[in-house]
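The following blocks contain the structures, represented as structure tokens.
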Structure I
Amino acid sequence: MRRNCIAILGKQDTPTDAVEEYCRYLGEAMQAEDYDLKIERVPWVEHGWGAAVRKLRRRAKEWKGTWVLVQYTALAWSARGFPIRFARVLKTLKAAGARVAVVYHDAEPYGGTRVIDRLRRRVQLRTMRKALRVSEVAVFTVPPERLSWPKTSDSRTLFIPVGANLPTSEAASRKNISTDEKLSIAVFGITGGDAGKKEVENIAEAVRFAASQMGNLRLIVLGRNSESFEGQLKASLNGSAVELHVLGLLSSEDVVRTLCVSEVLLFVRGHISTRRGSAIAGIACGLPIVAFEGTETSPPITEAGLALYSPQRKADLGDVLVRVLKDEQYRTSLAQRSWLAHAQYFSWRAIAARYVEFMKQ
């Protein structure tokens with residue numbers, strides 16, 4: 001007998017909504033476990049909070065005893081990252097008799113040193129702690145012991161890493177389908193604003209150095225904000241032996257095709273972690289991942305094919321990238337580790353099984 005469960009989302013992100021894609025891929029995988037996951041939104045942006053909660057209250061009458069997976073990011077429940085009304089959503093679901101699990105895609109409050117940043121951080125922490133108290137289960141996309149605020153001894157907290165929002169079943173058959181012998185470096189997504197400018201500087205410096213050591217290379221940049229930084233990338237790589245391709249936003253199938261003809265994924269959007277979907281996309285496509293370690297870097301992400309560099313050591317990113325590109329045996333061993341880690345921890349089948357494990361209780 002098939003069971004129903006519900007995923008609750010807030011405001012839709014643009015131009016792509018990674019949380020909605022997460023729920024869609026999770027739902028597809030849960031069908032093999034005899035669960036139907038239906039996606040519902042709380043339309044507070046379109047109709048205001050009062051009308052949105054009233055609609056949720058009417059819908060929730062049908063969900064008594066049903067697991068409801070409420071997806072948390074601060075900006076999904078507040079235009080400026082002050083998600084004060086998120087607790088109201090949870091209380092409405094609890095009052096209807098639903099079994100509530102909160103999925104923390106934002107596992108830590110936002111940073112920043114301004115007065116407004118400190119106030120926002122305080123509100124977010126209060127909201128996340130209140131949600132943890134109200135919910136029956138709290139799902140974290142990084143190990144709770146790596147976070148600053150939840151009590152690791154809380155039996156209601158679970159760790160389930162994110163998967164790649166991609167049709168990864170195609171990846172194994174497409175890997176290493178290449179048109180020439182030129183080695184390709186992929187970058188999947190760049191952060192917006194000043195952080196993105198710094199990322200592009202690091203990428204360009206490392207790839208220029210690698211090309212000076214190895215000859216012609218191809219740099220493929222795709223995903224969010226890639227087109228916004230095309231001018232800076234071209235200027236930074238001018239005169240180097242680097243063939244640049246900036247592809248922008250692609251369909252999920254084209255993302256797989258692009259990653260699978262690359263030799264390595266260069267990940268500089270903060271430290272690598274089990275909540276970094278763009279890094280896990282590379283793992284799902286069997287790529288070595290050049291990245292750096294941080295507070296959230298722990299198993300199982302460390303079981304994938306990571307080649308870690310130190311941001312504190314000048315030119316270390318370029319040195320690590322050259323080693324991966326030059327040593328084919330090393331590169332192959334990293335790729336194999338990524339394949340195995342994906343199958344065991346990051347595939348949607350493995351992720352769905354973790355959800356079903358607690359929902360059957």
Structure II
Amino acid sequence: MIKIKVNLGERSYPLLIGHGLIDALGFEIAKYPKNKKFMLITDANVNKLYSGRVMNSLKENGLSANLAVIPAGEKYKNIEQAKKIYKECIKNELHRDSSIIALGGGVISDLAGFVAATYMRGVPLVNIPTTLVGQIDAAIGGKTGINFEAKNIIGSFYQPKLVIIDPNFLKTLPEGEIKNGLAEIVKYSVIKDANLFRFLEKNKQKIMELDKNSLLKVISRCCLIKARIVEKDEKENNVRVILNYGHTIGHAIEKVSGYSILHGEAVAAGMLIEARIARLLNLTDEKSEMRIENLIKKYNLISKIKIKKQSILKAIQLDKKIARERTRFVLPVKIGKVCITHVSSDTAGRALG
């Protein structure tokens with residue numbers, strides 16, 4: 001088992017990473033926090049696969065747990081589902097000394113984290129990510145939120161007490177969900193780790209076959225990068241913004257598609273377009289742009305996205321109006337290094353073609 005600590009003073013917490021941890025969940029959770037009553041929040045898909053196993057593990061370790069299940073999908077990360085979970089918490093008499101466990105992908109960690117942050121002004125949270133996106137990104141760093149008019153408009157920064165990452169969960173993921181995570185892994189490599197980028201270039205077969213050693217290497221590296229960035233900038237005031245590479249365009253694509261396009265596919269398209277923006281602005285060279293494009297194509301992360309350019313630009317503008325500032329982009333300078341800059345709609349439009 002690999003243990004990585006996210007160092008945030010009183011809000012510090014461990015990331016436990018290892019194959020087979022699903023069978024030790026109750027044992028590990030019993031250590032954090034001190035209370036013994038839990039609400040397990042998951043979605044309909046994960047519920048069928050893992051909820052029974054997790055609930056049994058909790059009970060075997062003397063923990064009392066109730067279950068709240070929401071429909072699966074990004075469109076259900078909303079205020080209505082949050083209200084349903086609040087009602088379940090009240091019905092089952094969860095108090096400030098109770099905890100919430102998020103079992104699922106990014107939607108669940110965002111939604112359950114938001115509920116944990118706001119229920120009774122905050123109760124302890126344990127994240128058990130079951131998707132690749134969750135394991136390398138969404139479950140780490142304390143970003144919680146729900147969608148309202150635009151993605152993640154309502155939310156808070158709220159750190160978990162513990163994150164348990166078992167790559168064995170990935171065996172039951174459809175290929176699309178694996179590619180969701182791969183897009184985020186590519187993002188990490190572009191923003192911070194040229195060696196990881198080269199590893200991805202050379203080890204496609206092993207990664208796609210979910211080779212144990214390759215998965216552990218990639219997941220733990222991404223977790224370490226995320227942890228160290230969060231330590232420097234917990235609430236995204238400066239350096240943490242680099243984690244949004246590919247997401248300015250990507251979130252716009254998701255919204256315009258009504259979230260019918262997978263998050264990873266949207267982010268992969270966003271990275272490709274934002275690399276073009278960097279090239280148009282002479283911030284990066286042609287070789288770096290082509291390596292990014294080739295890696296995204298190598299893993300087949302993008303199919304043909306049929307969305308009008310003006311619709312994407314309008315969605316970006318909506319986020320800009322809410323933020324009351326010009327559109328901020330994270331753009332690659334070279335593999336392993338990015339910069340943060342503002343980009344005009346005209347330049348973004350040129351990159352969109």
Structure III
Amino acid sequence: MYFVHPQLKSLKPLFKKTSDAGLKQKLAKFFPNRYILFTDSGRSAFRVAVKELGLENSEMLVPAYLCDIFLPIFQRYGIKPIFLDIDLKTFNINISEIEEKITPQTKSILASHTYGTPNEMDKILEIAKKHNLKIIEDCAHAFGIKYQDKFLGNFGDCAIFSLPKFLPVVCGGMLILKNPMEAKLKKPKFKFFNLIRFLRLFPFLATFSENFRSSYDDRKDNLDIARQAPKTSLKIFDWYLENFEEQISKRKELADYFHKKLKEIGFQSSGISYISALTPKSIDRDKLFYNLRKKNIFCSRIWHKPIYPDLPNAREAAERTINLPLQNWYTEKDIDYLVRKVQSSISED
């Protein structure tokens with residue numbers, strides 16, 4: 001069985017001794033001279049960032065191809081999102097549109113490194129400096145990935161990370177800031193929903209979790225409460241930091257091979273955390289999605305309901321993108337198998 005979300009193949013990380021201070025010291029290699037805050041989610045990190053940067057009641061430039069998790073936070077803090085279309089080759093913001101959308105009320109840019117593909121941060125930094133804008137790097141999919149020999153998360157005024165996107169954890173987030181922060185977070189809150197999600201981390205239980213997961217929507221939680229990251233998530237984070245750059249290098253090689261094989265069958269793909277591909281226009285993406293699940297390939301359709309459908313590229317990405325599994329321990333044989341299953345699923349239609 002193949003799953004998009006990260007999988008845990010050993011229980012050893014759960015028993016690792018770790019501390020916030022020790023983990024931050026290791027992360028200093030990735031984020032030198034930056035301040036680090038561990039949160040219970042990427043959205044909590046975003047809430048704290050909005051407050052720390054003083055962005056309430058302002059306009060923020062954001063990509064239209066984005067998780068709807070941001071929408072209630074925009075509303076809660078009086079942020080008016082100004083949506084920009086994306087580049088279909090990278091799924092990132094169309095930089096050429098940025099300056100024409102800036103108004104006197106614009107205070108910030110949300111630069112999302114979608115699916116782990118870096119934005120052209122030198123160009124965004126130049127525009128932000130010219131117009132005195134704050135930059136929030138959305139690195140939810142991009143921990144350990146570099147742009148021009150510098151780790152993503154070091155370019156903007158702050159960066160937000162979502163640990164479950166690149167680690168086999170149930171929840172957790174991280175905020176990186178240039179300046180010291182005053183945020184004081186509450187302790188993690190137990191949720192029964194997370195026990196169901198925990199089963200997704202193990203390959204032999206993930207199918208059960210997928211079939212019986214609750215429909216509970218935790219985005220309805222109090223938007224003013226940002227909590228600390230669970231200790232278990234930080235233990236797993238600490239464990240996977242060992243030889244992380246080597247793991248990223250291997251994953252990039254696998255991703256490049258995956259992109260090559262998908263191109264051979266007519267798919268245009270991008271990303272390293274998620275292998276995200278635009279299905280050929282002649283193919284029904286949703287039928288392909290369900291056919292693959294019947295073959296025990298649990299791909300996903302992230303953001304398949306566009307939050308702002310009025311922009312053509314963002315709408316097309318939402319309608320055509322399928323996210324395919326890639327784990328650090330895969331081999332080229334696994335990728336060949338996945339591509340064959342994609343081909344056979346298409347043939348069935």
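When mean count of other Cβ atoms within 10 Å over residues 185-192 is calculated, the result is 25.2; to which of the structures I, II, III does this value belong? Of the options listed, only II reproduces it.
Source structure of the calculated read-out (semi-axes √(5λ) of the Cα gyration tensor in Å, 30, 25, 19) within I, II, III: III. Look at mean count of other Cβ atoms within 10 Å over residues 17-24 for each of I, II, III: the largest one is in I. Structures I, II, III were shown, and distance in nm of label points 7 Å out along Cα→Cβ at positions 209 and 233 at 2.0 was computed from I.
No value in this document is a laboratory result; all are computed from the given coordinates. Given the structure is predicted, the values throughout are model-derived calculations rather than measurements. Cβ atoms are built from the backbone, for glycine too; each structure is taken alone.
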